[in-house]
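Below, each structure is written out as structure tokens.
FYI, it's all coordinate maths here, none of it is from the lab. Everything quoted here is computed from the prediction, not taken from an experiment. Cβ atoms are built from the backbone, for glycine too; each structure is taken alone.
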Structure P
Amino acid sequence: MNDRNINFIIDFDSTFISLEALDELCKITLKKNPGRNVLIKEFEAITKRTMDGNLSFADSLSTRVEMLKANRSHLDSLIKKLGTKISKSVIRNKSFFKKYGNNIFILSGGFKEIIFPIVKKFNIPEQNVFANTLTFDKKGNITGFDKNNLLSQDEGKIKQLKKLGLKGELYVIGDGYTDYELKEAGIAHKFFAFTENIEREIVARKADHVTPSMDEFLYLNKLPMSISYPKNRIKVLLLENVHSDAFNIFKTEGYQVESIAKSPDEKALSEKIRDVSILGIRSKTHVSAEVLKHANRLIAIGAFCIGTNQIDLDECLRRGIAVFNAPFSNTRSVVELALAEIIILMRNIIDKSNALHKGIWDKSAKGSYEIRGKKIGIIGYGKIGSQLSVLAEDLGMEVYYYDVLDKLALGNAKRCSTLNELLKKSDIITLHIDGHPGNTNFIGEKEFKLMKSGVIFLNLSRGHVVDIASLVKNISGGKIRGASVDVYPEEPSGNDDIFISGLQNLPNVILTPHIGGSTEEAQKNIGNFVPAKIIDFINSGNTFYSVNFPEIQLPQFQNAHRLIHIHENVPGILAQINNVLAGHNINIIGQYLKTNELVGYVITDISKKYNPQVIHDLKKIPHTIKFRVLY
């Protein structure tokens, strides 16, 4: 038992389980009733009014039991269903229930025949379950309930708890108004509004604490938890219309999630990020060193795109912030757009379409070509460039590529040893390089001069890698007879802002608003991929696919604590960690170390029992950046 002699009074419906048991029983009994939808809505409305404190509980119970027309066999189906509907944080903290079972009391206006089969699996004894009891006829039909039971009456929970006369502090956890009344009546010491499954505003407003999960309740009261930190305290900020799947994944995990459509400027983001644990962005939001100064709680950043040049990765690393991106998820979308644009530009479709909109009929083959047999030069042979290479060859194109790294050619693609070689050979040139500052104006006047006259040019990489003034000059002068641009040195922060560029209104030019990866499929893939990696990092310490952290793919840990230690990459830190552990006589089950030029990342799995002082000592090791415990 805990030192303060606390007894825990827990509601059943929508607290211990995630729904209202009688509402679920109603659905079961009305399964074959043609008017079931209307009757179910009526039944649920009565339940809601009762839980909000707007209807007498005694009247509500009588009305609902009479509406049920239920049999004992229906209860078996209900109990089976409820076994799958136990609140997630209750399941997660099953060890707490088992340890403190004798001090946990289920107090419910529901029925013991339904409740006890569920809670007994959590080491809660039958004598600690206080609820109503049903009455049956000889055929097993429910005829009503025991009206002498205190819990069937108005203020029944108050009467029952008074009768129990429990000693010590009484903490009530529940979602309904009748749970709050225990505190209002002066019987309970504290009332915790449980909102994991439903939040009733009037109940939450009157609570001593709002607890979105059992984790939060245990954390507040310094009781043993199955996880290191309440997930509801982890705040996620998603910017730039990140796909709704990401919002839902983080929400389901139990985090607080806020989504904003636009990209805030540096000042606004610096203010917004102060209490954020996870930041999700796309390509427009710049996470600078100045912004990171204000991000004291930031654990991870998710770039819901391929590029990460908008993030100061080294500064993130110095602050122990892991960054993840989506290196594969939108590759196909970008490649398909590039191929479509190449065909449209080769056929001069844009100008012909514009002319037809003005009433000009220009049926002519002049300046219109197939892509088969043409030489395509791909600058940057990464995930996008290499996939474009394969599909372009399938369409009959002759593929050349250039990359600063020695990349293996796919299919019959030919590697150019220099950029100049590619520029001189290619009929079509497409850019797929990263946005590193060193790539600013990678293609400028010098490079345009080396290209064939009448070349088709595409940039679907980053805006600053092309000198826009030179591009405009070469389109206007006819050197480039068709161009497609998806990215720009300066882009609007949102859809309401005006776009202005010297590329506007030029012949045979396709301008798209940075939508290379903007397909439903790509955004959905990204919206699922990035959150999964961040959640895995938070839950287990895995850094696989991180773009700035040393990459470690860890085994699952069981019956152990996992210590995460991030430190400056200086000699001797691992030895100091192990000296601290040895000094506390702690057994190491497994240990993993990976470093890069800036930081070291040590993961140590230790046996369950340890002196909490060891945490303090590990945090005090010189050059420590961040430390956390997982369990």
Structure Q
Amino acid sequence: MFRWFESRLDPYPLDRPQMPPRNFWGFLLHYSRGAVPWLVLLAIGSGLIALIEVMLFGYLGDLVNRLAETPRDQFWQVEGSRLAVMGGLLLIALPVLNALSSMVMHQTLLGNFPQRIRWQAHRYLLRQSVGYFQDEFAGRIAQRLMQTALAVREVAMKMMDVASYVIIYFIGALVLAASQDWRLALPFVAWGAAYGVMLWQIIPRLGRVAEAQADARSAMTGQVVDSYTNIATVKLFSHSDREEAWMRRGMDRFLQTVYRQMRLSALQDMLLTAINVSLVAAVTAVGLMLWTSGQISVGAVAVAVPLALRLNNMAHWIMWEFAALFENVGTVRDGIASLALPRAVQDAPDARPLLPGPGAVRFDHVTFRYGADEADRPLAVLDDLTLHIAPGERVGLIGRSGAGKSTLVNLLLRFHDLESGAITIDGQDVSRVTQDSLRAAIGVVTQDSSLLHRSVRENIAYGRPDSAEDEIWEAAAMAEAQGFIPDLSDSHGRSGLDAHVGERGVKLSGGQRQRIAIARVALKDAPVLVLDEATSALDSEAEAAIQSRLDVLMAGKTVIAIAHRLSTIAAMDRLVVMEGGRIVEMGRHAELLAQNGLYARLWSRQSGGFLAADAVEDAAE
């Protein structure tokens, strides 16, 4: 039975993730899609339970009157059938309805609903542009994802469950009191009006505070994650005290929102107690006055006073539920700011997978602008650049920092869209093919190749997840990683390929991380290969060992290599020298030296194989 209800709502729908609407109700409905039938069923169940409870209260008054008016020997004959019906409602209908509502709530919705939201939002965020993640704390994004999923669930369920129960219960209580005498309903009407005013004044303020609190909480979490992720930097610069001060500012910003929330909560509690005791006192006073004057029966008093006490007990629960509702509304509004953003780079509506080919790469009149100068004029990172790379050709990109080398590679990977021009692979415009198929055709090794916090095996096989064990070892050997992998171990006793490498690969040295990254790309075996400072993290001996392996890796591939250490790419088929987003020189090593231009100057200024400091500008790519 439990399993049946648990399987009613799929927590992992496979429909294509879409951008959620940026308005509150649209966002709520977008992520409630699929759960709506069960939310409606929950509301119906809660409404029926409230109706039965009011009916039982109403019958209590009739029962008191029957006990007073009916001879004992005739009581069962007169009242037996109605008593049996009410007993059935109390002993059968109410438990069954409560059980069904409980199953829908706990088995179908409480677990599956937020998991469904997390899954859908995570799938959408995975396809966000690289710039989206560069502009935010990773921890902040993760926190917003988790807390927004729970907040959407709470808003949807409280609106359908609590609101249904409260509305039907209050209307039923009002009708029941008025059916005894209209004057008995007046204290309930006054209480409802005062209660509504209090909700109207306080709850929206709680919602606004909750929105600010959600933002402060996610920011605080992001700061914590940022400090822990960069703990080596914190310790190397002896900045523990500075980190504490920075963290305290973030924590204090969050704490101030908590103080504001608690002030409103205390005010709400005091006002609620005042109107609740006034309700009980007023109903008791009116009931006794009408009874002593003979205008109502004792049963009417027996209904009205317990009903007022019941509402008195419920009022605190109702207020906290509505307060929680609006707090979650604030959390959802905060989450919309991160989860409902359009993708900066999207597949074209008619995008098709990139067809495999020999790997001819063409940059035709490519212009890309990013940022602005002091006059707010766009700065050209690449300006009308044209470069054709033949299949299997190995090209080295050379230039000072900020010349546009890495930007050119990022545009090839379509991390950004062009302002004008076109980039093609085997005649196929990269803006007209799917991003996944494009990046599957390009292997990349960067200077800072971070690894996933998973096993060595999973990190290498990330290049081709269906690889066999011997293929993984073959890729590791190509990257000169087979020597240290057997000696790796982690705190859980896993070793070798099963050892986990820590967040971003922190348990490995820089050289070891780079070798695993090279092995991963080797296993991927893509027709186009990008090497962006691929051996910069290695010592001279390791670099010499891997350089020969890279020659094997590059065989038969179209290669684009970037390096400040010019000796590592001097033997390329062609060297392309860039300056200010343009190509200023092109040719083989000897030809460029003979031209005595920028390349020759950079080569002459090298010290130990690196570009000298005066040849590198401060601008970072």
Structure R
Amino acid sequence: MSKLLCYTRKPIDNVLYDPKLAYSMHLALQEGELFRPLNHNSGVLFALATENADGSLNPMSLRNPWVFPLKDGGFGVVAVRICGDGEEDVTSRGSVLLWVTRDLVAYQELGLLKLGEQYVNWVKAGYDPERNCYLLCWEEQTGCSYQALYPLSLMQGEAGTESGCKPLLSCIVDSHSQENMLGEMPGAADAYRWEAGSIEGAVPHCVVEIREQEAWYLRCKLLTPVNTGVEVPAETEVQLGDCEDEGLQRERVAQALGRQRAIARYSDGTTCIKRVDWHLENVDLTQKGSFVVEGDIYRPWFPFPVAYNRADPCVTRWNGKYYFIATNDADSNHTLYIREADTLEGLTDAQEVLLLDSDTYEGIGGLLWAPEFHEIGGRLYIFHAATPGPFYEEESHLMALREGGNPACREDWSAPRRIVKTDGSDLCQAGKTITLDMTCFLWEGEYYAIWSQREFLPKDLGAWLYIAKLDPQKPWHLASDPVVLSKPDYGWANNHTFVEEGPYALPVGDMLYVTFSAAAVDTSYVVSYLAIERGKDLLRRENWRKNNYPILTSRSVEGEYGTGHNAYVEDEEGTVWNTYHARPGVEGVRSSGIRRVHFDIDGVPVLDMTEEMDLRETCRRVKTRLVIR
């Protein structure tokens, strides 16, 4: 068995770790006498915001979370719901909030359980095998403590404030007495003997014993994988036969060896196939025999940042070349520049060419934001946001590359065209609602668009994600009515402002992941994701699963703050790369970075694996035996 610590954190400040982040459930696993924080010492469970009749949100947080095993496997979590920044939540008075989880990674919020009429300080829960029910013990702010027995249906989705779940038995108890039904919960006291200074800001609440398999899964999901070794074929055999052409012999041998790949292995049991650059200078490829050949595993290195003052970056591979485009913060977003290179690494120092400015076209006056390349029906397009001038008229637009055109030539691109609804009307009323960060993808034979939309009048509702089908013959036309896909309903998404934006699709097998950015474009900016399985209707919000915590934050990679607005590109080797922006320092300008995307044991994208974690330097040099017959 392993011990798992459940804790919250003390807020640091509004820059590094806000109350909306600190007042969430954090987890740490015991290693020796100390606990190792998971997920970069960031929260993994956040309370959902409540929603008003007009669609606006009320941020919520949690206090004093308690984890306990369920009767039939998995875990329950019970906590006091509070307002986002820590104040008491009037709507939760006398109630506690419940969740269930199979693996302590993905959680389902069940709702509020009404216990009484007074505010609750803390709550504990556990399963009683003798009574075959759940036991709850809690303390009110009046100082009175209570305990109650609840049926098994408590943790089966029947806790909501409307239907409720009635206790089988309840009574008042002396909070200082050990004579209560819960007694001392197993391992709970360990949390208070634990050295609090070993995890920054930790406020411990309970310790629960979990199985080794459960602890292994948590390590795999909530710790960034690191390279543990590499493998290459021990031997490569090439048959020259009767070939007498020396140049052809060399080519045949070099091609056979060039097809050999290394398998990099990682701490979570995952692997990644990597190209090897073999050193053949000292090998006579025209002679039969056996040779030991050395090589270096190909490892592109992208020092951060690869481009200063470039935000919302996107890279595409088109006709054998790579192209880079991004929001230009250097001139207050009045121009878009493009880079062209033969390789992904070549983009870092490639010359920039002006593609679009805010003076050329009528209606395009400034704030050129978030350009993205997308191939639709064999043609290349750029989605971007633009405005005639005011911020409140920012709208999504589309540019098309002419047939046979050069992406690096501005004359080969059409004028920006505004995205419209199925009937040809404007997607939004300019000055009342803005749209931006539109992305496009193909899934199960249909094209879809997802974008961020923010209504300001009559009330600022924050930025929500919307989805609709797209007409591939007229990609500036939606092919279905827009549907709300996601709102900034977790503390990390409504931190400093209510925003979800920057969506980008990443298909992985039978799963479709859509990563998106949330919160303000300062140090609080983060990336999380939505996921849906093949065969499900993308236009039904309930079919999507939203991750409860961000997968890329200011705590993910040292020296990178406010990470967000990412996109993906696949190179000629089939490797997926993440392009993103972050700040090189708390006060740094938004700047672009590139990093390989790893995939965890469930196929979920991992965005915080640095080059050092991806491939250890001691593992880069490899050998194989080349046998030429």
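When distance in nm of label points 7 Å out along Cα→Cβ at positions 117 and 477 is calculated for each of structures P, Q, R, structure P gives the greatest result.
Hey, helix-only ellipticity at 222 nm (-39500 (n - 2.57) for each DSSP H run of 4 or more, over all residues; to 500) derived from one of P, Q, R reads -10000; which structure? Kindly include the intermediate steps, with their values, before the conclusion.
On the way: P: -10000; Q: -19000; R: -1500.
Label of the source structure: P.
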